[in-house]
Structure P
Amino acid sequence: MTQASQPIIVQPIIVQDTFTGTKRELLFREPGKCGVYCCGPTVYGLCHIGNARAALVPDVVVRFLRQQGLQVKYVRNITDIDDKIIARGQADGVPAMEVAARFADEYHRDMAALGLLEPDVEPRVSGHLNEIIALIERLVARGLAYAAEGDVYYRVSAFADYGKLGKRRPEDLLEGAGSRVEVDARKESPLDFALWKAAKPGEPAWPSPWGEGRPGWHIECSAMCGTHLGESFDIHCGGRDLIFPHHENEIAQSQGAFGPGTFAQYWLHNGFIDFAGEKMSKSLGNFFTTREVLSLYDAETVRYFLLTVHYRSGLNFDVCVECPACGVELDRDAQEAGACAACGEAPGREALRQRVRFPGLEEADDRLAYVYAALAGARRLLAAAGAAAPAAPAGPGPLLSAFCEHMRNDFNTGGALGTLSRPLAEVNSLVGLVKGVDKAARLATLAAFVADMGQVAAILGCFGADPEAWLRDRRDRRAARAGLDVPHVEALLIARREARAAKDWGRADAIRDELAELGLSVQDGADGSAWDFA
């Protein structure tokens, strides 16, 4: 077994539970096992970077729990029957299920590009209609639901704990204070929500005891959770926007059907990504798709950026756009107008969108490169030592212990990443030292660093690539974005190498200066010279 796959001794893990509003120790229903459910996408369009964060949070939760030695069953659903999917199909003139199939495939492509784990089970609503209908029938039989002209509604007044997850009182909701309720004369109360919707002309429909129709959004997740994780399971994840009404309604349905204390034992909700001070969302139209971002930045850079703050905190997605004519940075109004107030150039919004930069991602990319440079240096020295290099330590070193201490505190990835700073500085110092340090101690420190970072990589999904290859790829990506003439640069490097071989130091220095004018630096080593951005 490799160091990166060895489990650590399980220690208490504390989470901020949305339902109780308190920090609680994770106590699993079955010792050594954990069931995790994540609300997956409603597939009617390409996912944006906010959707990616909602998927990344449970990805890292599952990775860490497994790294701690737990056996995790991870379930993430696909909602392929929904009003938004139907509306997209009608707009595009294609069947709704064709829309769902297309964008489910696109979602898988984006999540794979981000390096997300595949869930152990990925249920789709369309494959669980029998389970959904059976759950609705159970609620009707228990007096918690009622039929009305082909629809079936949940009777909120019959569930005493309604509103506890979102900290909302039903009487306040009835008064319209921040409510999201439908007014419908067929409903006993405005708070009652649809479990089954009667068929409408031109919409897909399936048979049920109440007539042709389709399930409501909330009942779908309750049925899929119950099918694959049982009446009770450990952790339910999702975005903060799902707390009310979606997750509130899931609790009402599931506990209404199976009793108090059933369903999810812990609720974890991630914060929003803000774009210019507003929540990033498809409905607002102020979003960047995951695919757009990945066309500009490496997947690990995106992951790293999203993990630099605690999952419950908001994350600001700064956007920088410069005028293609005069280079002035455009403010939000100018971006919206598609014109530059400084020079009058009006390239249009879409043209400006092609020139967008994300300062937060650029900073994350620099930090990631710093980590990979340290790993590359450590590995080179260990490889050069050959048989003298020490074996990887049997257990976690100080770096990994400190890292996991933060992860056990409500999966605090931001704090965990902060613990890497001092070890990275130490390793970079050791890599640069030639004299004045004990060789065996130096190699032992580097070996422990590389081993611990293997575990960190497995937990975060970052730092696991070949360091030299990642750094070369980063250099080449930056060159492509800058429009750099790479063959010309390589030709200059060859000419400099020839000048150095001929001991023509003046020519070699002149070529180095020419590369510097291009914003490049040259690193000379035993294996030759290499170039990179300064």
Structure Q
Amino acid sequence: MLQHGKRPTVASRHGMVAAAHPLAAAAGARVLSNGGNAFDAAAATAATLNVVEPYMSGLGGQGYATCYVASERRVRSLNFMARIPRRFPLDKLSRREQILRGPVAVGAPGNFGGWCEMVSRYGRKKLPELFAPAIRIARDGFGMIEFNVEEFRGVTGELRGHAALYPEWSRNYVEGIEGGQPKLGALLKQPDLADTLAALGNEGPGLLYGGALGRKIIERLTELGGCLSMDDLSDFKAEWVDPVAVTYRGRTIHVPPPPCEAFQYLVTLRILEGFDLGGMERNGVDHVDTVLRAIRIAAGVRIANGVPSPQKLAELLSDGHIESLRARVRDGKPVTGPTEQWTPPPADGQGSDTGEGHTTSFSIADADGNLVCVTQSLGSVFGSGVVVPGTGVCLNNFLYWADVTPDSPNRVKHGDLMPVCVAPSIVTQDDKPVMALGTPGSYGILQTQPQAFVQFVDFGLPLQQAIESPRGRLTDGRDVLLEGRLAADVQAELRKRGHNVTTGPDWTMKVGGMQGVAIDPATGIMTGGCDPRRDGYVVPA
């Protein structure tokens, strides 16, 4: 049925890129059209995102990818998260808010290493060609669009209060904007970043991991009082790992294994498979109540089990355990508990929001049958706020997401791989790849992906409409923010059922910024979906 005023379905048989900015999606699609594959396009898309959404992700961030490798007929995940630094001052930290900004929050940059690994292992093109679109846009500048303006304006005042960080951040970004004010159509140039991407394209990962760029990063962090060392940088390695998977309505969903926290998504889907969601009214109270209860229960399972061993994870996903969780969904009693990290049980049964984080996710399909889903981040908006002079590189604050609570069973240790709440996913059906789906949103990632997936699978919506459907974001206690497009009587009834509902705006980035590609296994036709909650865009090859 035609939906006037909505984004159309974009279809292709030759390739598809769904990303969080039109220029990044176009860069990836151009690589596909010029003979590159999905792995090449992923590097081009990621590098361009570094330029056009510098507050979300970049070479100084970290992340994961999940990929269907057509030549090997299998799904693989790539971990480009870094380990907890050797000198991370755990003994001086009792709560994560102590290191929201600044040098102590910086983990080793992993994104660049991840891009290089995808290209060197499975790509066809060389880095200079793949980085060329990003370099050109950084050098010539680009016109700021709506989400760019919102993000820059939202953080400038806060960063101005960090005397050690603001001058270099401002020089790189604010002074790079025509007229010095972020506004629609303002031109933003990043010549230092252009030079850095050109050098990295020519010299490869050694320039960062042990080379001159790495030394510049460590020198700046040391000057500011950081804990990262050259040894931490040199030790970084992007690592291919076998994903974990569950089945849902005849499809198999693959996500990275622990220490990635994506298994919460799998637990949620396993719970929901026990309910006839498609027989409920779409976006009605039974549908939304069942999904929200399953999400909160699955979050509790993740938090209680930290980084489970393969044996423990198999137990958590087993029929017997999942059936006990389904019984808890069915019993109708309010579900109260944390959704983010371990916390002592709150005395009043309520909690608070710790923010949505700033991450990006993109999905790519090519004509060879490869499918790539990448979710990567700087952590918070502009990460740590540390920009390395003369490089245009903004560094992450991923260590802010490390559990440092002294009493927590999940407290991190030096040298641990960093647990992170992302869930880049590949879906297969009869061993054929049929979907790549991912989203940003901090701990909301593990909540909003199942909500959209249910809209696609259980209610049969096209991918674009499934992504556009109203969603919710749960936080600690019983709190949940629901988009205002959900009917008022549904939200009122949810309150009666024990959810502490706040009605949000009709559209909010607090419920993510999802991008996906679906493939019809019968025809091979690819359809893309992008999230209007941010500047998402789909470009076919």
With FRET efficiency 1/(1 + (r/R0)^6) of positions 31 and 175 (r between Cβ atoms, R0 = 41 Å, to 0.05) derived from the coordinates and found to be 0.35, which of P, Q does the value describe?
P
Upon calculation of FRET efficiency 1/(1 + (r/R0)^6) of positions 103 and 247 (r between Cβ atoms, R0 = 35 Å, to 0.05) from the atomic coordinates, which of the structures P, Q produces 0.95?
P
Quick check on the output: 20.8 is mean count of other Cβ atoms within 10 Å over residues 415-422, derived from one of P, Q. Which one produced it?
Q
Thinking of P, Q, which structure, once helix-only ellipticity at 222 nm (-39500 (n - 2.57) for each DSSP H run of 4 or more, over all residues; to 500) is computed, gives back -14000?
P
With relative contact order in percent (Cα under 8 Å, 6 or more apart) derived as 25, matching label from P, Q
Q
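Since every read-out is calculated from the coordinates, none of them should be taken as a lab result. Quantities reported herein were computed from a predicted structural model and do not represent experimental measurements. Cβ atoms are built from the backbone, for glycine too; each structure is taken alone.
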